[in-house]
1. Thinking of 1, 2, which structure, once FRET efficiency 1/(1 + (r/R0)^6) of positions 31 and 263 (r between Cβ atoms, R0 = 35 Å, to 0.05) is computed, gives back 1.00?
2. The value 24 for percent of Cα pairs over 23 Å apart, for residues 231-310 alone was derived from one model only; which of 1, 2 is it?
3. If mean count of other Cβ atoms within 10 Å over residues 167-174 comes out at 17.2 when worked out from the coordinates, which of 1, 2 was used?
4. Given 3.9 as the derived value for distance in nm of label points 7 Å out along Cα→Cβ at positions 55 and 295, which of the supplied structures 1, 2 does it correspond to?
5. Kindly point out which one of 1, 2 the value 4.2 was derived from, the read-out being distance in nm of label points 7 Å out along Cα→Cβ at positions 239 and 319.
6. Can you rank 1, 2 by mean count of other Cβ atoms within 10 Å over residues 223-230 and just name the one with the largest value?
Structure 1
Amino acid sequence: MKTKLLSVLAIAALTVCSCSQPHGRWSADKANKWYSAQPWLSGCNYIPCDAINQIEMWSADSWSPAQIEKELGWAADSLGFNTMRVFLSSVVYANDPDGLKTRMDEFLKICDRYDIMPMFVFFDDCWNSDSSYGLQPAPKPGIHNSGWVQDPSKDRRADTLATWPELEKYVKDIIGSFRLDNRILMWDLYNEPGNSGHGYESFPLLKNAFKWAREAAPAQPLTVGVWTASLPNFNAYQLENSDIISFHDYGGPERMTATIDSLERRGRPLVCTEYMARTRGSLFTTVMPILKERNVAAINWGFVAGKTNTIFAWDTPLPELSEPPVWFHDIYRPDGSVYDPEEIAIIRRCNALIPAN
């Protein structure tokens, strides 16, 4: 989910800030003790195949627990995945706050049956700038994430005086309702702030996201992942305010190794919350073993091919094809058959479902 990729050299050039730590940020010692108590974390960015975006996943009329149960069964039993990164929706919350929390609890019950601890994402600067509650658009053939929406939407961003109190309530109510819930791994407050041309206009919301989340006092750690070299002030702020360092990297093995080298200097656990884009050389077969060896959590983009159309690349629309020659993201077809058996073997080996050679 990006238009620009993380530059290792730019991340490495960031110096450790000498400013005082924000109130409530975990110490490095606390973060490392928390991480050492977890199994090695692996999973995917998850949305069921019958939802085109966050709104459709979480709305009452399109909520599909049976589909989620089936897919998470594949994730846990067939692959050994133990975490999922899942996007929430402030649009659904604004229209049905109690319903969203009820469905989150139902989702957590499903996850718990499979020993999966998800992380939840609040805000997102990627893809379509406008959104609305209710029936969502049908997918556009061959177009990656044709229906995915930014959160908050463009029209809500314009009036911060009205919108920010609503978003503050959203963050504090969701975290406050689940702040002691040991079924939740962590809170990812903002996906790729500044993407889609927003740039530093997203800085106030990023800062408020941390402020509101800290005030809700969750027992779980907070993070916002670094993702691009073009917004160094964002990178510095995210790295200095996250309890756990998270990042996106869609490069091959050499670049992933360099990214890990640069970020581990900060002395905190590392979680890769987005990787795996086959046509860019970010592969399960070559990158996932590096993440396992370096004890970096591995969360790829995509799971079951479906309405999001993320088997197609970000910048390569192919409306004339039912699927591209090489899938960009995703692992399974909707019927449960796999895209690449070799990848499945690597995932299972990394997750200790089959013995290492």
Structure 2
Amino acid sequence: MAHALNANSGYSRSGSGREAGKDRRVRMASNVIITGGAGYIGAHVCVEALSAGARVLIVDNFANSSPKAIERIREIAGESDKVEMLEADLVDDATADILAERAGRFGADAAVHLAGLKAVGESVAEPARYYETNIRATLTLIKALDAVGARRIVFSSSATVYGEANQSPVNEDGRTAPTNPYGRTKLFIEEILRDLAASAAGWKICNLRYFNPVGAHASGRIGEDPKGVPNNLFPFIAQVAVGRRDSLSVFGDDYPTPDGTGVRDYIHVVDLARGHVAALDYLARDDAAAATDVNLGAGRGYSVLEAVAAFRRASNRAIPVSIAPRRAGDIAEIYADASRATDLLGWRAERTIDDMCADHWRWQCENPMGYAEE
């Protein structure tokens, strides 16, 4: 696989978002805790939630994010007074009480849980760290939410829970058999949350199984800014295109796919963020299930080399590629059946791979060192 495999309210390319936004303002949670809200996906979720009328309390330890993202969330949304920030590590024992006190003052009624470690390869090398961090962070959040009676959780899960056990397109009833510790932490947390929903009235859970988020906000102000060597494909490609790195290593060209490289379902991070708002809206409905699993994907796959070709078109830059051995924990192909998201949440991905590349390239050009330089 490639060096890493892991979608703007005011800039919408579709009028449908405006109508959906009206409905969301009626039902969705109005005071939302967003853990990992300064991160790549989290920042975009914050912008979309604010656009839908929510207030947000961002909880982040900035281990793989930047405080500058908070400034830019406020800038894009134009809602500075609706954004609050708590710098805290959910793995720390003291955080549950601190978060409960702050959530009570904030009036929290729901949470989007994105905080956690997320690199497949790193999880293979450091499994204990992944289990401790991802699961303890979730338990801390649950304890704080329970203390203030905020019992709706949208969880950032992953398509990695499916592993190699299913043919694509894979739906939510597919067999779960993750091939790496990162994926297993996601599956274990899903099960914890399902048990929670079954344990007491009022808990409502939506496990969002992401496919591969790429792109950036169309403003170019927020985007993916990994610290160190990127763990995801697109930021690595972008760093090669902008000259920060010499070439892209593609991990494996002997998979049973049309060009031998791994095939993944890429979804624009703004589309993904809109899916979280739709999930919050769903959980606010009286008829929402206690626990629901939902795929968020575009519903088609692109190979690593197809993704590279699309980025070359967007950037008009040469992107040198070298072939490296397969990585442990990677699979050949996976893409989504996202029909449940449409039927249940009224959501579908709207942006194309060319939109993804164009928006990611704009972010990279305007922020060649990420948030490190203006």
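1. 1
2. Matching structure: 1.
3. Answer for the origin of the read-out: 2.
4. Structure of origin is 2.
5. Comparing all candidates, it corresponds to 1.
6. Largest value of mean count of other Cβ atoms within 10 Å over residues 223-230: 1.
Readers should treat all values here as calculations from the given coordinates under stated rules, not as data from a laboratory. Fair warning: this is a prediction, and the values are worked out from it, not measured in the lab. Cβ atoms are built from the backbone, for glycine too; each structure is taken alone.
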